Structure P
Amino acid sequence: MTMAQAATPVADFPSLEKALKHHFGYDEFRPGQRRVIEAALKNQDTLVIMPTGGGKSLCYQLPALLKIGVMVVVSPLIALMQDQVAGLQDNGIAATFLNSSLDGEALRQREAALLRGDIKLLYVSPERLQNLGFIQFLNNLSQTVGISGFAIDEAHCVSEWGHDFRPEYRRLHELRERFPQISLLALTATATERVRQDIAQQLRLRDPLVQVSSFNRPNLFYEVRPKGRDGYQQLLQQVRSQTGSGIIYCLSRKRVDELALKLTQDGESVLPYHAGLADEVRRDNQTRFIRDDVRLMVATVAFGMGINKPDVRFVIHYDIPRNIEGYYQESGRAGRDGEPAHCTLFLAYGDVATAEYLIGQKPDETEQRIARQQLRQMVDYAESTVCRRQIQLSYFGETLAGLCHQCDNCTNPPPIEDWTIEAQKFLSCVARCQERFGMMHIIDVLRGSKNQKVVNLGHDKLSTHGIGKDRSVEEWKLLGRSLLHQRFVDETTDGFPVLKLNAASWQILRKQLTVEVAVPKDIKPVETRSTTESVKFDNAPETVALLTELKALRKRLADQQSVPPYVVFHESTLKQMAQKRPKTLAEFGQLSGVGSRKLNQYGDAFLDVIHQFCADNGLPTQPISTSAAPPITLPSNTNQPQTFSSRPQPVGNTHRLTLQLFQQGHSIEAIAQERGLKPVTIATHLELLILNGESINLDALVPPARQSTIRQVLDTKETFALSDLRERLGDSYSFDEIRLVRADWQREQSSVSES
């Protein structure tokens with residue numbers, strides 16, 4: 001009797017649980033498994049999103065044993081399918097694979113076994129499914145022993161919006177066209193809502209059951225550490241502090257080889273893995289790691305997809321990952337057995353620049369733009385003071401109630417402050433700007449910027465313009481990230497990140513929800529004020545005397561907390577107190593530098609001193625004009641027209657000399673050297689010449705492909721400031737390139753508006 005014939009029919013089992021025990025030895029299903037298996041037995045299409053270690057494979061393996069025919073499993077990697085088949089065969093389950101590692105005779109033998117009904121699970125690559133000869137074999141198999149279903153493993157590879165898109169997966173919809181009567185199961189560990197929809201659409205799933213299990217892996221501890229100049233020593237110390245097997249991920253093959261060599265020299269048992277190694281070497285290294293012949297694997301992200309090693313005790317990212325989805329997947333290769341495991345990310349901004357450079361090598365500009373936004377989200381994750389598990393789960397559309405207490409931000413939290421008023425100002429500004437702009441523009445408006453974009457859009461006339469001058473850019477960015485991570489505001493994911501209000505946003509604006517922010521000790525507050533917002537100190541005797549008493553109080557409070565006095569309040573805030581002499585907490589809260597927490601913590605104490613001083617000296621208190629967030633209503637959908645200055649500054653003789661040298665074929669650097677000026681000065685000359693309509697061959701200055709990318713960002717009309725554009729485009733674009741293309745683009749826009 002063959003193994004396939006020995007498979008017990010469904011009717012012989014009183015319950016699926018007994019079938020589970022019989023074939024796999026488990027007493028009960030994990031969450032979501034039974035529901036998926038029941039759908040598969042009914043030939044219903046299914047989309048399964050389960051975290052690593054959640055039991056995805058069982059969702060098609062058990063139905064394969066209980067249904068008539070062969071389950072065809074699409075797997076992206078030879079090593080992965082071989083590992084899966086070896087595990088099944090060891091469990092007494094008839095499984096095989098067909099791939100390029102087999103010679104002709106082995107292929108014929110396995111195909112014959114399939115046609116005899118000896119096999120229940122067949123693993124193949126997506127490329128093989130595009131081979132007409134193999135398709136004919138599947139037709140034959142379907143008509144003889146039958147095909148019980150197609151299981152698409154690592155289905156996120158189908159979607160261009162996923163973290164590991166593979167073009168060959170895109171053609172798997174042909175299975176639906178060639179075998180319309182056979183059900184499809186798509187399975188992956190990670191997929192955002194957008195990726196899920198794309199998978200279902202690309203595979204032509206029919207009314208699929210969608211099973212999304214929790215992405216929470218409570219056994220994993222997450223931490224982020226700054227990587228200093230002694231990064232390798234930090235890594236070595238971390239490796240030696242951990243027990244069991246570990247994976248160290250790097251961005252480049254060169255870094256992998258360097259680290260593997262250094263660790264070996266320092267006595268660690270380690271092997272490298274990357275696409276630059278020969279196939280045989282990669283397979284051998286992976287096998288040795290899985291079999292515990294070595295303790296460490298240093299690898300690029302080419303390693304690990306579907307690796308069936310449950311006892312990886314730690315994963316270290318020595319370089320920053322490119323996106324949160326990939327990081328979740330890679331770090332999730334630790335602790336698949338449910339036992340405690342440790343995930344460490346080392347953050348160095350030089351590595352971020354390297355990642356941006358690699359993104360710049362992508363041929364598709366849209367893909368570059370999306371990748372840059374995903375990298376920024378990853379940096380935000382690393383810099384965040386919010387519970388790291390909250391951020392991860394929020395990325396996949398899941399909410400974590402409370403804190404995880406399994407990450408560095410939960411176990412060693414910075415002080416928590418109530419920033420509800422600041423959040424209301426921020427969200428009010430998002431609404432006033434009609435939910436059409438990104439975070440940096442909102443911060444510019446809040447802080448009262450008069451940059452070209454703000455003025456051209458008329459946002460300097462908004463009621464929210466300048467109401468956030470008392471907070472620094474870093475503080476507003478901290479709040480913005482916190483709102484995103486706590487899902488109090490949304491952001492588009494198409495590469496042009498635009499803030500959008502959600503239900504929680506409106507609850508905050510209606511004072512139905514409070515906002516707490518974990519504020520790191522090194523956050524940079526506002527140190528200088530604009531002349532319109534600063535208080536001119538009048539040096540009157542009574543004002544100076546009150547200031548002296550306020551400083552004394554500040555010193556006492558600071559000593560009680562063992563902090564420097566400026567942590568309580570900056571001197572500029574004390575001067576405002578001494579001059580304006582507020583009489584109520586509401587007025588005190590409107591002073592620049594007085595946030596919600598400081599108001600609650602210190603307001604009464606300082607007001608007591610002010611009241612007593614005024615009473616003793618017969619002084620009145622001063623009224624304070626409010627700068628709180630104005631009442632907010634739903635914004636209209638009218639778009640404000642974009643305008644540009646039609647009168648750039650006049651061209652002088654120095655600019656014309658630059659023009660003459662440029663038209664003679666000299667580069668910016670050559671002109672600068674000839675004239676004894678800096679290259680940036682020459683670039684600004686050319687910028688002004690372009691704006692004035694002079695004949696400048698822009699292609700000689702900026703390659704057309706790079707021009708196109710810069711223009712795409714400009715066409716969004718979201719930002720015109722050089723710093724904002726550079727942040728959006730990445731460090732691979734120079735300020736001079738952006739400056740010159742921006743000038744040409746603005747000249748074109750002005751010409752259109754004038755016509």
Structure Q
Amino acid sequence: MLPLEALKHYFGYEAFRPGQADIITASLNQQDVLAILPTGGGKSICFQLPALLKTGITLVVSPLIALMLDQVVALQKNGIAATFLNSTLSAAEARGRIAAIMAGEVKLLYVAPERLVSDSFTALLETIHQTVGISSIVVDEAHCVSEWGHDFRPDYRQLSRLRERFPTIPVIALTATATHRVRTDITEQLSLKKPFVHVASFNRPNLYYEVIEKSRGKVSLSELTGYIKETEGSGIIYCMSRKQVEKLASELNENGISALPYHAGLSNETRTDHQTRFIRDDVQIMVATVAFGMGINKPDVRFVIHYDLPQTIEGYYQESGRAGRDGEPARCTLFFSPGDIKQADWFIQNKVHPETNEPLEDEQRIARQQLRQIAAYADSTLCRRTTLLGYFGEVFGGNCGQCDNCRFPKPKQDWTIEAQKFLSCVARTNERFGIRHIVDILRGSTQDKVIKYGHDKLSTFGIGLDKSIKEWQHLARSLVQQNLVNESDDGYGILTLNTLSWAVLRGQHQVWVSMPNQLSKEKVTVEKEPNLGPIHTGLFQSLRTLRKELADDQGIAPYLIFTETSLKEMARYRPCSLASFSRITGVGDKKLEVYGSTFVNRIFSYCKTHGLSEAMPHFIPREAVPEKKAAGERTRNVCKLFQNGLYPQDIAKSLEMKVQRVYEHLADGIEAGQIASIEKLVSSERQTTMLKAFDKHGADRLKPIYEELNEQFSYEELRVVRALWKVKSK
């Protein structure tokens with residue numbers, strides 16, 4: 001079976017997501033792999049699909065028991081032979097599973113890192129390898145290997161011993177987040193041999209990022225409950241302390257919002273029960289410390305709230321990224337006040353050695369720099385995506401349109417002179433100090449450190465008294481975020497000048513800074529799925545109810561049957577036969593066999609009651625007419641479907657062609673005058689930006705446009721806007 005055939009057969013998808021095909025090919029070629037794919041980017045399929053096509057068993061290292069169970073059940077629902085071995089099993093259950101493995105009845109085996117490195121289990125693995133063969137070793141959540149990662153786990157460091165015992169078995173390491181330093185550390189710790197490395201974009205376009213100022217340092221309960229009722233759907237609220245978690249969960253329940261607490265102070269049984277009830281949609285809200293969330297596969301979390309300041313940008317990206325895993329719009333909100341920084345620093349001060357009670361100075365130093373970075377994000381007036389993605393080394397320029405700073409920009413001020421003063425001070429101190437010391441010099445402070453180094457004798461000493469400490473600190477953070485000065489990531493935060501720094505000092509580059517007089521409190525409406533209409537919505541809710549009933553009967557999470565994306569597609573197209581139902585995204589052969597009749601009967605009954613009929617896109621075979629003759633006809637057909645309200649993905653499914661090819665036909669239709677508006681394809685703001693670039697470069701080649709716009713616009717968007725530009729230029 002070919003990879004694409006296996007994708008549809010087992011998982012119900014007709015095409016790979018970006019990067020998946022290359023990763024799978026490398027795995028099938030027995031290469032080591034390091035894959036960085038954002039949450040919701042399809043990491044699991046990158047190792048699950050090769051496991052089905054290779055001889056032997058694939059060993060998967062997973063950090064959490066709940067995550068193992070979740071993934072194994074999901075695989076079994078797709079007709080895939082998977083199992084796990086962990087401490088929840090009795091001796092008899094474990095023996096039964098090992099016997100099934102030895103008999104060649106299992107394709108994926110999930111284990112925890114603690115068990116994996118024990119001598120007895122390593123011996124068992126050698127027996128398995130000799131009997132049925134181990135095709136690959138997969139390290140999921142691989143950032144746990146690195147001490148520079150946001151969730152370092154010492155047990156993961158021991159996995160290098162596994163590579164020593166099985167040097168010829170390829171290793172696949174996957175994670176959603178990793179800076180360049182973390183990626184290097186993963187490669188070294190797992191002894192990856194010339195790995196195929198894939199680093200996808202960290203951008204999650206469906207997420208809306210915002211920071212809201214706390215009123216008098218607190219979040220109003222009425223404001224929070226209003227937010228939850230307005231946003232709707234499942235949500236996670238992160239708090240810094242266990243006490244706050246318990247208090248907030250109780251207050252939400254008293255106000256008619258079902259919520260459960262989750263933190264390390266609860267028993268294992270309670271935490272497991274609360275997590276299960278949240279995943280199964282028995283409650284709406286999980287109020288938790290950061291102990292909750294890693295590996296949680298619930299795809300339909302519609303919002304993540306940080307009630308307190310997170311500890312690191314990487315941690316914030318991971319935690320907020322638990323929203324919208326299904327690709328649907330979701331909201332990520334951080335409530336912030338300057339007092340949160342002091343509270344977070346108190347936790348850092350308590351990082352002490354468990355035996356000697358001595359301060360862990362290196363850990364405290366790194367933690368404080370990470371705290372400064374996340375505080376700068378909260379305080380920033382730049383595009384939130386620019387800051388978040390820049391942390392991982394990804395350049396994002398322009399207006400994302402999906403954050404508070406882009407939607408509600410604050411007026412900018414020319415701070416070039418102040419920036420020159422600041423950078424000059426960095427140069428005169430020989431680029432050996434951090435922000436705080438530079439601000440002390442500019443403000444004329446007589447701190448011991450300033451006097452010790454003789455910096456009170458510098459020409460820049462005291463030249464910044466016209467600005468407050470907070471204003472200088474805000475400027476410094478803006479300079480770092482705009483790449484106008486470098487800051488080391490070793491915990492010391494040493495500032496060094498770069499090419500752009502010197503351009504500012506020479507007066508060749510202006511510095512514009514927005515001052516955060518007030519953090520965003522504007523009311524926002526996150527873009528939602530186009531309205532399916534009242535009758536369609538009724539069908540969607542009916543299918544959700546059916547899914548919940550089936551899930552409760554089987555004791556599993558509803559999304560393990562079908563995701564909300566699949567349900568919406570059913571509600572839109574109303575498949576009334578198994579053949580039509582098989583074309584719904586997420587319907588593989590096993591799910592068609594198990595659930596097809598039940599869902600088709602519900603859809604058919606609903607349609608009969610409401611006088612509706614099936615609305616599946618009409619199937620038109622590619623071979624219907626010769627390609628040359630069909631070109632004009634195909635374009636008209638694509639444009640007609642588009643004018644009838646179908647999106648490019650729907651048209652591609654209907655006509656069995658690639659989405660890129662659909663965009664090519666749409667571009668031809670725009671030039672032919674068959675499409676008047678492309679608002680549904682590209683927003684007016686993005687059109688304006690691209691049209692200006694075409695005015696500058698012309699329309700002969702797309703690559704110069706793509707590169708000038710910092711790769712923030714897809715070639716599909718560029719293609720249809722180029723067609724529009726040609727029409728306007730006639």
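A compact table of results
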{"quantity": "Label whose coordinates, when mean count of other Cβ atoms within 10 Å over residues 120-127 is calculated, return 13.8 (choices P, Q)", "calculated": "Q"}
{"quantity": "Percent of Cα pairs over 43 Å apart - highest-scoring structure of P, Q", "calculated": "P"}
{"quantity": "Label whose coordinates, when Kirkwood radius over Cα pairs in Å, for residues 272-359 alone is calculated, return 14.9 (choices P, Q)", "calculated": "Q"}
{"quantity": "Parent structure of the calculated result 19.8, given that mean count of other Cβ atoms within 10 Å over residues 216-223 is the read-out and P, Q the choices", "calculated": "P"}
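Coordinate-derived values only; no laboratory data. Predicted model only: the values in this text are computed from it and were never measured. Cβ atoms are built from the backbone, for glycine too; each structure is taken alone.
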